[in-house]
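Below you'll find a set of structures to go through.
What follows draws every value from the coordinates through simple rules; no lab data is involved. Quantities reported herein were computed from a predicted structural model and do not represent experimental measurements. Cβ atoms are built from the backbone, for glycine too; each structure is taken alone.
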Structure 1
Amino acid sequence: MEPKEVLGALRIAERLKDTTRHCTTSGGRPESVAEHSWMLTLCVFFLQDALRAEFPELDIGKILEMCLIHDLGEAFTGDIPVFDKTAADEKTEEQLLNRWVEELSEPMRGRMQALYQEMAQRSTLEAKVYKALDGMEALIQHNLSPIDTWSQGEYALNMTYANDRVGFSRVLTALRQAIREDTVSKIQAAGKPVPGEN
């Protein structure tokens, strides 16, 4: 990409610094989409040795790329929480993102299109790892945020969300269990009932 094109792309991506998510930071302010993408990428960085030990063929660089670009569509639509997002919302986001990517020069256009296609199909090991960690990062952030910022439905969501994404990996299954344990501790410390427990 030429310098002016890089600057134009960054101008679009910078919107994610001001695009807030439903979740808050530990200090109680709304988290930005850019902060979520950064934390997700950092999670991959910290887990890379364990993931490579489990899956020697894993392309960590590709997963990092997926994490960096995965929410760029929200620069056009904003963030819609998973429990509110409809198929129509997803289609609109995909269309706007694809239109923008089409305007990029090669080889970046093709590289991004290939990554987005791989992420959507979730058939490769890299796409499965990215998707599992994307869901779990949101749970980690919820556990870090003040519990009075949680909606009622998030108590159960934090106990079950992304469970279906981790079964292929002992590393990710162990992380999901540790997140669940943090959730239980947080809920109990607040004197609230833990969903699913009598």
Structure 2
Amino acid sequence: MGKTNSAVEAENLTMRFGSFTAVDHISFQVGKGEIFGFLGANGAGKTTTIRILCGLLIPTDGRAHVAGVDVSRDPRKVKFLTGYMSQKFTLYMDMSVGENLAFAASLYKLDKPTLERRTRELFDFINFRYPPETLVGALSGGLKQQVSLAAAMLHDPEVIFLDEPTAGVSPASRSRFWALIRKLSGQG
């Protein structure tokens, strides 16, 4: 485990919070460039699993590797190798799109030239045609979702985790978003 061509590997992954077991010995592999859907009822442990795979939680038992890195041994490195778009918009509504991206860049210690280059690249990728000064709160749900994706991709991660990325958006926005994901997957 960890030396294969997989982007994500989980083996008997378990997470307990006291006597409550949130994730119970799950195992799976995701190949590079693969779109992997993780389905289950509310409370089934999907978000907890994603948080483990992003290096935000250390599993109680089992093993996981993301981009070849053991999440238990080097969660900090995993955080820099992954992008995470949570099920709720993680953008600040009273800040502009540019300010939100600058804040995200500061979390990954990106310098200003890198932030400017990646912002241009990601605006082109998501086909964002509004000024960076646009307040996030003024955007439609679909555009907020696309800007959230850009924020998750700003530091050019190897693996991107999307937690219910199309919840609460229109069918047209959902379709556009999944077209972006397929395009991203095609790029590896």
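Structure values in brief
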{"item": "With semi-axes √(5λ) of the Cα gyration tensor in Å, for residues 18-97 alone derived as 22, 17, 14, matching label from 1, 2", "result": "2"}
{"item": "When Kirkwood radius over Cα pairs in Å is computed for each of 1, 2, the largest belongs to", "result": "1"}
{"item": "Which of 1, 2 leads on distance in nm of label points 7 Å out along Cα→Cβ at positions 82 and 106, largest value", "result": "1"}
{"item": "Structures 1, 2, by mean count of other Cβ atoms within 10 Å over residues 130-137: label with the highest value", "result": "1"}
{"item": "Given -11500 for helix-only ellipticity at 222 nm (-39500 (n - 2.57) for each DSSP H run of 4 or more, over all residues; to 500), calculated: source structure among 1, 2", "result": "2"}
{"item": "Winner on mean count of other Cβ atoms within 10 Å over residues 10-17 once structures 1, 2 are ranked, highest first", "result": "2"}
